[in-house]
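In structure tokens below, several structures.
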Structure P
Amino acid sequence: MPIALIRHGQTDWNAALRIQGSTDIPLNDIGREQAGGIVHRLDASRWDIVVSSPLSRARETAEILAAGLGLELGPAIPELVERGYGEAEGATAEVIRENWPDRQYPGMESEADVQARGAAAIAAIEERFPGRNVLAVSHGTLIRLAVGFVTGTVVASLPNTAIVEIDREGERWVLVDAEVTVDGVEAAVRIGHPAPSAR
């Protein structure tokens, strides 16, 4: 069963380069327009249901997708929420450089915990929707770490509305492909490469 993990549309904090993490920041108007644009990048006939993180930026993106593609809007899945960045949430790049140049933020959720939670989200989707092809709207770091963990692939940073598709190959998950838009131009690109341990 394929699962396409999609990063939500833009928020004001994205535009201002502020760390969002688990803070619930809604889509801005550009983000809503971006979410509508995803509809034209997907073949509705391939997909059955749209689920999401419970954070409003992901949930609204999912609602726009489901309506635009004519698909069922499924539940919010708590494990799809973005990584918690502790005291750094809301901070700008300048504040980060001044206060945490090593990017070790007090109260930050560990990478291992995010990987495990992301893997649990993928497992939950597979268990709850057997035989169905699922679009799952989530967040950049969660998608990157979860997909990397379950596929053994290093996944690069993901822009808003990036789409990363994984699928079962026997007992393991594999990265099928990834598609992003850059300055409004669509590009189907490989954004991953095997992790050192997987080579």
Structure Q
Amino acid sequence: MYLAFAFTLVFMLLHLYWAVGGTWGLPLMEMRNRSAVQAANWVVCAVELIGAFFILALNHPAGRRVPAWTLLVPLWIAAVVCLSHGVYGFVTKGLYLSGWHGAVDFPSVPGVSAATAAGRHRLSAIQDLVVFEPCFVLQGALVALAAWQFVRTSARRRTWLTSVIVGTVLIAAFGTLLSLGGMHVAVY
């Protein structure tokens, strides 16, 4: 549980870096309006901080006094979102690097040459595969494991694990199908 808590706070620091205007890992960000990205990352920081306290509550006496679902539902959502984001990212960025550029909808920036954009997008896809997507998968797995430890019976643990896997597969598959169909959803 404490590892999930610590990793959530560390991952939040990356979003804090972006929230205050950092650009590493964000293609061509220095040439775009940053306000939407910064606002989105402030929201992500708040969500991750709240999530970290939900994780801590799993091991706190107060966590045993509330209905288990009040802790498990938000943590299930967090685990599935993180895991499916990572799986989806591995698939789409892998497709992008293999030549299927329609798999990822990188933002276009007026005044940037096609060659510059292509180079930055390739770098971003590599960074995603090497840094960001593994972080999402690790965070999702740690959150799922922390909540799994909170569940007391083996039958409920199996149900928990199955529901996390099914939720992750369904969301990642849906997102991948959307991308392959040319439909993309992005915050920025």
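Throughout, read-outs are computed from the coordinates displayed, never taken from laboratory work. Note that the coordinates shown come from a computational prediction; the quantities given were computed from them, not determined experimentally.
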semi-axes √(5λ) of the Cα gyration tensor in Å, for residues 76-171 alone gets 35, 11, 9 when computed on, of labels P, Q, structure Q
One of P, Q was used to calculate helix-only ellipticity at 222 nm (-39500 (n - 2.57) for each DSSP H run of 4 or more, over all residues; to 500), yielding -10000; that structure is P
One of P, Q was used to calculate relative contact order in percent (Cα under 8 Å, 6 or more apart), yielding 27; that structure is P
